[in-house]
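> Listed next: structures, encoded as structure tokens.
Just so you know, all these numbers are worked out from the coordinates, no wet-lab data involved. As the structure is a computational prediction, the values presented were derived from the model and not from experiment. Cβ atoms are built from the backbone, for glycine too; each structure is taken alone.
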Structure I
Amino acid sequence: MTNQVYTAISFAPVQGFIEKSRKLRDLYGSSYLLSYLSWVICNDAKNKDCEIVSPALLNITQGMPNQIIIQGDYKEKDARFALNKAWECVTDTCREWIEKEINDGWEYKFWKRDWGLWTKYAWEFFWVQGEVEGDPGKGINDVRQRMNEKKRGRDWTGINWQGESSTLSGADAIAYPRLSYDSNECDRAIEKAYEPKKYNYQTEKATVKKFYEHLKEKLGESFIDPNEQLSIPELIKRLITHEVITEKLKLSLEKNFSNVAELVEQLTNVSRELNPRSFKYLSRQDEEKYWTCWFQGDGDKAGDYLQKHPERTKEFSEMMRKWGKKFQNENKSLFCRVIYAGGDDFLGVFYDAKEGRELKSSYCVNQFSKFKSEIWNQSGEKPKPITASVGFVWAAPGIPQRDVLQHCREAEKSAKNNGRDRIAFRVLFNNGNYLEWVCPWWLLEQDLLSSYRDREGKQNWTHIYNDVAILESRHAFDKESTKIALGLLEIYFPIQMSTIKQEDNWWNVYDTDERLIKTGILGDRKNYYKLDTEEIDITKVNKALNDWIINLAKVGFQLCQQ
């Protein structure tokens with residue numbers, strides 16, 4: 001029996017590249033660029049007679065993960081060339097368009113060095129290969145393990161820059177024509193302007209603003225704010241969503257790659273979707289300040305599942321990719337934008353459907369009240385072999401988008417740390433403080449929040465909120481007992497009282513394969529053991545249950561109050 005070769009490919013950074021975004025448009029641009037790079041690599045491997053194991057469904061470009069597994073001898077030099085050339089097409093297209101269209105007295109010879117550095121060193125590339133006889137599952141697991149080991153030994157090239165830093169990330173220089181000037185080439189007047197003793201910050205700032213005003217005149221107000229000061233990669237993420245840029249990028253792709261018709265079509269669709277005439281983007285700096293709702297989710301232990309069932313990798317990838325596409329398309333009618341749904345992870349935002357209309361938190365909460373049964377496990381389809389954890393963030397208007405995204409990630413992590421297969425609701429205030437409550441899907445889908453009734457039989461959450469505040473001020477919640485907290489449940493949630501009070505519903509239950517089959521309110525029992533024992537520490541349990549009920553009251557008041 002002949003040996004079969006498997007190849008694994010990845011690149012970085014991913015999370016950081018997405019998070020350095022000011023507008024929703026930037027998130028789309030960064031997410032799409034990552035998918036675009038993965039697609040080009042997969043397409044090149046396919047053209048060289050290799051089989052793509054994961055990600056499946058190359059006809060869906062958006063949401064394509066950056067972890068690629070290939071059956072076949074796909075050479076490292078070919079993969080690296082495909083990645084670099086695809087990115088070069090993007091950077092050259094953006095730079096050349098600016099140099100051609102923004103030509104009112106600007107001299108561009110100084111900044112080409114920095115564009116070249118970003119073209120060459122923007123991505124860290126990983127490639128591994130393994131050979132196995134017979135068992136394809138063993139070969140897939142082998143290259144996955146090799147890839148994990150490869151990533152531990154990073155080989156990163158940092159880019160030094162000179163000048164004022166970007167107002168978004170603060171990590172890189174502002175992209176404008178005088179970036180990376182060469183004193184041997186520039187005239188004496190410019191040279192003096194950059195001498196430390198004669199450097200004039202206000203003059204520099206005015207020059208940058210003038211350049212961005214010219215960009216705004218060409219691209220439109222919805223694309224560029226003259227007060228923005230973006231670095232080269234941040235500017236690329238913005239430009240790539242404009243139709244005039246995508247039209248030029250398509251020509252570059254067709255010139256450098258073969259069989260890219262599907263990608264060209266997807267580029268057209270993205271630019272149309274983000275057209276200012278049809279796309280209402282969210283800016284954290286709009287004059288009208290509204291609270292916004294963001295969510296980020298991830299499949300639970302997908303890696304463990306594929307480790308145990310490597311032969312199902314392609315089947316699993318195809319299932320999740322189909323789900324991601326359907327999730328994106330269906331939510332367009334729900335005042336919700338799914339920014340990406342790549343495999344088992346996803347990110348999205350709710351927005352006000354009509355100009356001047358404030359988004360209601362209760363509406364957003366209701367959209368997740370049946371998430372697991374109606375969205376994650378869609379009706380009429382086979383249930384997924386993994387569960388999902390979601391972070392839900394209701395963010396005050398003064399919070400920068402990059403901070404909101406960080407809280408989304410932390411909320412998702414909180415849902416996982418509290419037992420998985422649940423949602424973490426987080427209310428984020430302008431001062432940086434937040435409230436959080438974590439709930440299993442099955443309990444939320446029993447209409448827990450909507451079952452709330454105050455003393456008058458109505459849904460005024462002020463009653464329980466005030467009761468909790470008074471009881472906390474009097475230190476009434478004792479870790480030795482849950483009597484008072486459960487008493488509040490009996491008053492305000494009488495329908496759910498018996499369910500929450502039942503100890504069997506507190507703990508996660510696993511089968512013999514350590515797969516989660518029942519989700520507990522408090523998560524894993526072992527988290528509440530006494531030190532170095534398997535005996536439950538009742539004080540830990542009491543505190544956790546008290547906190548859960550207190551946070552239910554506080555978060556419910558913020559999200560569900562009519």
Structure II
Amino acid sequence: MKSTLPLLTALLLVPPAALQAADAPAPSFVKTGVILVNHVGFPPNAAKHCVIPSPPKKEFTIHQLKDTKWTQVFVGELADGGNELEPGWVGDFSAVKDDGIYQVRCGSLKSRAFSVHAGVYDVPMRSLFHYFTWARCGDTTKNCTGPCHLDDGNLVGVGHRDFSGGYHQSSDQRKWPWGLNLGLMGLVQFGGLQKPDWDQGSIAEEVRWGCDYYQKIVRDDGGMFDSVFIPLGAGPRDYYPSDPPAPALWNNIRHQAMAAEYFKDRDAAYAVRCRQTAERVWRYMTSDKRPKGKHVTPAIPPLGHNDYNDWWACFYEGSALDLAHRIGAATTLHRVTKDAALLEDAAHCASQLMALQLAESACFWEGPDGDRLVSRRKTGYFTDGTIGIRLAELIAAAPQHKDAGRWRATIKRMADQMVALSHRNAWGLTPSEFLVQDAPVAIAKPAAVTSEGRYPLGRVKDRSSGPKERIIAYNYRPYLYNMSVMEAALFLNRAAEITGDNTCRIVAQRQLDWVMGCNPFDASAIEGVGYNQPLRGLFGEFFPPTPQIPGAVSLGLQYRSFDPNLYGNNGANEYDMPVVGNVLWVMAEQAKRP
């Protein structure tokens with residue numbers, strides 16, 4: 001599908017001659033001779049697409065199963081899917097809106113059957129919700145293991161303190177203070193958007209379980225206790241009096257404020273407790289008590305985390321991601337306090353943030369100095385989607401602010417770039433990483449991708465050396481990209497409301513389609529939802545290992561996800577609560593579309 005939305009006129013594309021070929025290919029795990037489509041289906045008014053890698057003809061048809069008979073109900077023409085990522089032709093059948101069971105056909109090819117109806121995501125959402133319960137840590141029999149880590153933890157220099165509770169974030173036993181609430185915010189949003197008949201108070205119970213743990217690790221001064229969960233195992237782990245990385249605190253404010261909204265009419269006393277926790281952390285983070293400079297961990301986590309401090313090197317006062325997180329904390333807290341000063345604080349941060357956007361693209365510099373873009377810094381938890389969501393929340397909170405026009409223009413630039421780049425590949429996937437580099441961008445031919453390649457976006461002047469030009473490149477599928485594409489979907493839904501461009505919603509649905517099976521591997525990333533999930537990662541950090549958990553979502557589908565030589569130690573296939581929460585949030589939004 002080729003875009004009708006051009007990239008920003010200031011963007012200078014790198015000529016094809018500058019591209020370099022990748023190394024020789026390894027065995028491919030891409031599916032051929034198939035019609036690829038969301039394994040579950042679509043709500044009636046959602047965008048609906050299929051991808052056919054090698055179609056026998058350019059016409060495709062949609063057939064409906066009724067009274068055990070297939071009847072053709074739609075005919076369409078396939079569109080060229082672009083020349084990035086694995087090749088494919090795209091069929092758009094969004095006009096099909098009637099409830100029913102359907103199948104895509106093209107020549108002799110037939111897709112799996114899938115459904116169209118308003119409740120199509122109800123059971124998948126229930127599975128995702130229950131992942132949280134199964135992943136609980138502490139004194140509970142509702143999780144997958146039974147009571148565990150009841151003696152957490154040892155506060156270094158002080159002695160034992162009750163830090164039990166929370167969750168095992170991923171396919172290990174850690175409950176990172178910066179990570180759990182990334183997923184738990186999605187859980188709260190799901191609870192606010194959906195009112196399933198099966199609830200009977202279970203959603204409120206789960207939201208409270210998460211909030212209780214985060215309230216425990218807030219210090220009296222409003223800072224938070226840190227932990228990297230040494231030693232690994234079933235016994236007590238060390239906690240530290242110093243703060244965890246900054247996003248843990250900013251997101252605790254946002255998480256607790258969201259929970260205060262959720263409990264307002266369910267448990268007023270607990271809503272006040274959540275609000276007061278958020279206010280206490282806010283006062284700390286906006287005071288001189290907040291540590292200056294970049295985060296330095298009190299201990300290096302074992303097994304593959306030697307570069308842990310570099311993960312957080314992009315979070316410092318004045319950096320784009322720190323400003324965005326402060327905006328998110330302020331606007332969410334404002335919704336429950338109505339304190340106008342919070343919106344002015346957010347607006348001030350937004351002015352600084354917009355000054356970091358590149359003239360040559362919709363990307364952002366990491367901070368006021370240097371030549372590094374907002375980047376993943378080893379993790380994919382905090383990217384451009386984070387910035388867009390926070391700015392959109394500010395517009396929703398202060399639509400008449402004198403600077404709202406500038407905020408909307410920034411949102412539009414970001415959305416236009418995301419949409420345009422999503423049309424460069426058959427899958428509608430948005431890039432998850434942008435970076436500046438000197439050498440020509442090395443990309444792999446689509447049919448022979450062995451590692452996740454980079455593609456050229458444009459050129460940018462080096463801020464340090466002035467006239468020297470460097471290349472802006474992007475990557476669709478770096479490590480942990482499922483988190484990034486879900487944030488892109490959440491941002492694009494908000495951008496559609498702000499700009500009035502429904503194309504944003506179409507691309508948002510395609511991010512969910514990718515996770516739910518419309519990808520070159522014909523694999524769902526969600527355990528127990530769809531088909532062909534990759535074998536989960538087993539890392540040997542503790543025993544017994546994390547079992548298969550329905551509703552778990554893997555970090556990202558890669559070529560190595562399906563390589564049998566890597567089974568048993570494959571980081572691409574790890575479960576992760578932040579990803580689960582964001583998939584649940586996106587699914588809840590898509591299910592609510594009118």
Structure III
Amino acid sequence: MNLFRHFAGEVADVLGLLVAEGRLPEAVRSVRVAVEPPREAGHGDVATNAALLLAKDSGLAPRALAEMIAERLRSRPGVAAVEIAGPGFVNLRLADDFWRARLKEILLAGRAYGDSFAGGGEPVMVEFVSANPTGPMHVGHGRGAVVGDVLARLLAKAGYKVAREYWINDAGAQVEALARSLHWRYRAALGERLGAMPEGLYPGDYLIAPARALAERDGRRWLGVPESEWLEPCRAFAVAAMMELIRADLAALGVVIDTFRSERELIAQGGVDEALRVLGERGLIYTGVLEPPKGKPPEDWEPRPQTLFRSTQFGDDVDRPLRKSDGSWTYFATDAAYHLDKYRRGFGIMIDVWGADHGGYVKRVQAAVKALSGGQGALDVKLCQMVNLMDGGEPVKMSKRAGTFVGLAEVVERAGPDVFRFIMLTRKNDAPLEFDFARVLEQTKDNPVFYVQYAHARVRSVLRLAAETFGAEALAPESLARADFSRLTDSGEIALIRRMASWPRLIESAAETHEPHRVAYFLYDLAAEFHNLWNRGKDDARLRFIRPAAAEATLARLALVQAVGFVVASGLDVFGVTPVEEMR
């Protein structure tokens with residue numbers, strides 16, 4: 001149960017009764033009121049602004065209308081008290097029995113607790129990683145991979161139909177540079193003495209093995225022939241080899257991509273021509289001359305007629321070129337075509353996860369989505385700041401194999417995929433993040449991965465110990481769901497249930513706002529309340545989870561403990577992290 005959705009229904013029912021009695025006009029039924037947590041916890045558990053929003057239509061003063069609503073809500077099941085605050089907010093305090101009843105829901109749902117139908121099966125495309133296929137993934141790509149994968153998991157739990165996609169930028173100058181880099185390594189693999197690598201090529205050692213594989217497959221076929229003959233086969237071979245590396249990096253991180261979409265294939269299928277046809281039919285393409293770039297213009301800049309898209313009509317700062325001076329498409333033109341391709345595949349909601357260096361690119365692609373979809377498509381771009389990789393406070397040196405960066409595979413191998421995944425969500429995607437090997441592996445409260453996993457391990461430890469006295473059958477979730485929850489009277493116990501009961505709403509709201517990091521915050525706070533209750537039991541024997549002489553109280557507390565385990569595991573499932581049975 002999303003308790004706020006439940007009480008939204010209660011408020012709507014009260015308003016309907018007041019309309020039926022003639023005390024409110026019919027128009028109030030169409031007004032969407034908010035039912036949410038109060039801004040200050042001391043004001044209660046649930047708050048609604050219904051009286052403030054409906055006062056004008058009702059012809060009543062907000063506080064007078066609030067009292068009418070409060071009068072009806074006071075008799076609703078689970079409501080302990082109703083208060084009116086400020087200009088007309090209605091605040092509800094819920095009874096302890098209401099909170100205790102949530103334990104049964106959690107126990108019977110298990111790790112599926114929080115699953116929602118809020119998304120209504122609406123298709124959503126999450127496109128993430130999409131690193132240029134010019135080498136293995138670095139730690140910055142890894143952050144985007146985790147954000148995209150966890151966001152997809154979160155949306156799926158909230159009831160959306162989610163597709164995960166990788167856009168392969170296998171056209172353009174960068175992959176040509178990759179092809180030339182492979183060819184240079186290929187020549188070396190066949191025994192040529194080449195000297196220093198020319199500028200503009202990729203220096204990483206990761207191309208050595210593919211070059212040897214190319215030499216083994218084709219022998220000396222590409223030696224002594226013009227670039228026009230070897231560039232395309234080398235490009236195709238290099239891209240395939242790099243995508244194999246990228247797929248391996250993603251697999252090591254536990255990231256699954258449903259589809260890989262090729263830029264070259266889209267162009268060959270006429271995707272860009274189709275996008276420009278649509279824009280042209282809508283009068284959104286013209287030939288014009290752009291103003292020079294702000295600041296000092298590049299030396300090679302010159303005013304010249306260009307094919308432009310009227311992106312300023314859709315919120316962009318300037319109109320955008322669609323063709324380069326050599327007649328080829330701009331990157332923007334192919335990206336516009338790609339998003340039309342997404343929309344035509346049935347994805348009206350699109351989420352792209354990009355690196356922070358693409359921040360200036362957001363408005364133009366969003367403008368293209370609006371234009372190409374006739375305003376029906378929506379694009380949300382999540383920008384991921386880079387990760388500062390440290391070890392004991394000292395910057396980690398670059399990888400020799402990668403050439404200019406620290407490879408993701410090296411980080412995941414050392415820290416483990418679960419640790420890496422969790423830490424990547426401990427900050428909002430657009431905030432800088434520091435990943436310190438020494439800190440993320442230490443077993444302290446300051447390490448959120450340890451702290452949350454320790455909560456789950458403690459749950460499992462308590463249940464294993466309890467099984468020795470009560471037997472496994474008595475501790476089955478369906479058995480614990482029949483425990484006498486009235487035995488749970490301590491404020492810490494009720495607070496813990498209240499925290500868990502907010503999980504379904506958090507899933508829905510985090511999915512709606514596309515903010516998976518909120519799951520990490522929730523898990524840390526839940527773990528803190530659980531550890532606090534555990535520690536109080538060390539000082540006060542009456543609060544211990546297992547008291548063999550008080551069987552009914554013990555079973556109620558074991559139900560509470562098992563519920564904590566399920567909710568923590570549910571959150572870790574969203575993160576793609578395996579809950580641990582014990583800490584070592």
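> From I, II, III, which structure was distance in nm of label points 7 Å out along Cα→Cβ at positions 84 and 268 = 5.3 calculated on?
Considering all the candidates, the number was obtained from II.
> Can you tell which of I, II, III yields 31.0 when mean projected area of the Cα convex hull in nm² is derived from it?
The structure behind it is I.
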